[in-house]
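Where a number appears in this text, it was derived from the coordinates with a stated rule and is not lab data. This structure is a prediction, so every number in the text was calculated from the model and none was measured. Cβ atoms are built from the backbone, for glycine too; each structure is taken alone.
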Structure I
Amino acid sequence: MTTAASVAAARGILEREQDLLARQDVPGTLTLIGGSSLPGLVTKGDIDLHLRVRPADFEAATRRLPPRYRPVHLEIWTEAFATFERDGAPPIGVALTVLGSEHDRRFVRSWQRMAVDAAARAAYNAVKRAGGDVEDAKSRFFDALVDDQLSEG
């Protein structure tokens, strides 16, 4: 379960990664998302980052993230979405999205809602604690979360 201290530590990692990526001339804006981004969430201790880029910068970002991050889940990549990881303590995942794309909107809206909606955070924790195929369950959870939010606005 994340605490204010663990979230502060995750934000410190975000700042470090922002600096390192800037030195590698990786375009875009990096933000902290995932279980480590808010206090009171169940997490396995990894750090999830979201790198948002303009459409013209997507290809450059996919080339410049390695070797710091290795490409993963190539089967789900699109022209506007890619995923990367780096092993370590803690492991870090990066979701690269084109600004305004479907995946970009999903990440932004999901985590904006998680920040203000205690019921959403409780439901997220229940998904994480349930076990089984957590990634598939989280995907369904976030689909429902975004659909609910979109129907509200």
Structure II
Amino acid sequence: MKNTKNLPAQLSNSDSEFLKSALFLELIGQEPITINRAFVDLTGNVLSALWLTYAMERERRSESEDFFEILMSSSCCTKDTGITRAQQQTCRKTLVDLGILHEHAGQGRIITYRISKRRLLELLQQQAMPLASAMRSAATTSVAAAAH
């Protein structure tokens, strides 16, 4: 949110209308930020989940079956998500530590990121195991109850 400390306490009617119009344009002029909820549990925090979701939305057509490949500058990510450069570094470190992300130096300020499809799927499957077990138990219980 932008700093509002310097706004006058009383706005004229016309200033108030201009401000309302500007606020409306600010709101509709930006795309909503989406996040994959499963990534929050996977990474342990919302910012890393947001970074991963955003990066995957930017995926280039990848020939690899092993990796999603993304070209992205930190300034572009900040502009689109609000995640600062320092926060992005923390997000990337989290993802590197999980074995999901690999960074490769690109040209200029753009870095090529590779997201391991295999590792991401492996972690998501591990995350889903408790739910799968509960579903299996519930199904077994209902089948046994129906048999009696």
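Summary of values
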| read-out | value |
| --- | --- |
| Computed -16000 for helix-only ellipticity at 222 nm (-39500 (n - 2.57) for each DSSP H run of 4 or more, over all residues; to 500) - originating structure among I, II | I |
| FRET efficiency 1/(1 + (r/R0)^6) of positions 80 and 136 (r between Cβ atoms, R0 = 35 Å, to 0.05) - structure with the largest value, from I, II | I |
| Identity of the structure behind 111 (criterion: volume of the Cα convex hull per residue in Å³, calculated), options I, II | I |
